[in-house]
1. Quick check: 9, 36, 36, 17, 2 is what I get for P(r) over Cα pairs in 10 Å bins from 0, in percent, calculated from one of P, Q. Which structure matches?
2. Figure out for me which of the structures P, Q the number -8000 belongs to, where helix-only ellipticity at 222 nm (-39500 (n - 2.57) for each DSSP H run of 4 or more, over all residues; to 500) was derived from the coordinates.
3. Upon calculation of percent of Cα pairs over 14 Å apart, for residues 11-90 alone from the atomic coordinates, which of the structures P, Q produces 69?
4. Once distance in nm of label points 7 Å out along Cα→Cβ at positions 43 and 179 is calculated for all of P, Q, which comes out largest?
5. So if we calculate relative contact order in percent (Cα under 8 Å, 6 or more apart) for every structure here (P, Q), which label has the highest result?
6. When you work out distance in nm of label points 7 Å out along Cα→Cβ at positions 99 and 115 for each of the structures P, Q, which one comes out largest?
7. Just checking, which of P, Q has the largest value of FRET efficiency 1/(1 + (r/R0)^6) of positions 67 and 131 (r between Cβ atoms, R0 = 41 Å, to 0.05)?
Structure P
Amino acid sequence: SHLIAMYAVSWAGGIFVPVNVRFADVEMRYCVQDAGCRLLLADAALAETAEEIRDSLSCVEAVVRIDAGEGPAGLRSFDALVGDAQPCAASARGADDVAALYYTGGTTGRSKGVMLTHRGILTSILQWSNAVGLSSRDTLLIVAPMFHLVGGLNAMAATTLGAAMCIVGRFHVPTVLKQIETARVTKA
């Protein structure tokens, strides 16, 4: 759902703002407010936090649950939203328009939003893919979290080039080794 949401936000003309799920609630709220997010996408683990942020910030208009299962009352599910959607044309966005806003870890103070343009993201994807020789014949192991630029760019590189992905939620050596074998990972 994360990748679908990322591409859908871009298609609709929005700016994708992945927030570190390991941040404390106050840090998440800061990122959402600083970016002026209007829509929050949350899984079961963060649904209540997302609702609290929505209720405390006037910029947030809605929260959508992106994983399967029942959410809190009144929380729309991603599947229901997609099921009710009507096709729309892609937004008219330029290469130098901001596509994503990634927040730093805040090691020297508050997190700072780093604006990435469509051109910058595509350039990074192509340079990295070329450097590691990623192609449509590969299966890419992704262990970095999707809220982190490395995880996000790796996933975008795989989808751009048509490579398969093996996404590991949390790094755990036995799990990763099993996934490498099972998915026949060729690049990491």
Structure Q
Amino acid sequence: MSATDSEQVIDLSPWIGTNESFWTILQDPAADKVFSEIAKYAPGYDLAMVRKCMEKLYRFNFDVFRVIDGRTVCFDDGVVAEYDLIGVLEVEANQYKPTWYIFKTESKDAIEFGVEYLLMMPYHGDGEGLGHCHLRYGNQGFEYLTTDPSIANWWPTAFRPEEADKLGRESILEGLVRSARMLATMLPPVK
């Protein structure tokens, strides 16, 4: 089961299983071809600059989070916390209107780890590429996490490792090379 825009989400069940940071794919040295291709469409950028921006765009502060059941999340095989759905918010982001499902925990360990709020977007795909979801997290409150301009271009992205294994990481990277022109539009202008 995965969350889609048309189904009602009442807990974390749509994300049950292992969810891995998309940045783990982009850490592969083979991803340099992706960064180089993006740089061709991004005036003023080189490979290293693209890599740094992509890391800021996609990475989160843990490599894996496992949703164990409708309420329980384990971050990097360490911090375990129970979350409750406290709201649903649709926001505008460029040409998109993403829906965030907002979860909150009272776990002191999770708050200390920096994940009091966990905002989840349904799993979706871009064509035949890797299905993925976006999340945001933090202790600042959901208003900040959903609407603050300082993080408008922060899209931590997760995927299911078993799906990546089926597609093959090389195939995923090739798809990103083909999407380089679109990915370049996500980079801020060089100052």
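1. Source structure: Q.
2. Q
3. Numbers: P: 63; Q: 69.
It traces back to Q.
4. By distance in nm of label points 7 Å out along Cα→Cβ at positions 43 and 179, the leading structure of P, Q is Q.
5. On the way: P: 18; Q: 25.
Sorting by relative contact order in percent (Cα under 8 Å, 6 or more apart) in descending order puts Q first.
6. Values: P: 1.6; Q: 2.4.
Greatest value across P, Q: structure Q.
7. Of structures P, Q, the maximum of FRET efficiency 1/(1 + (r/R0)^6) of positions 67 and 131 (r between Cβ atoms, R0 = 41 Å, to 0.05) occurs in Q.
Every read-out reported here was derived from the displayed coordinates using simple, explicitly stated rules and does not represent laboratory data. This is a predicted model, so every value here is computed, not measured. Cβ atoms are built from the backbone, for glycine too; each structure is taken alone.
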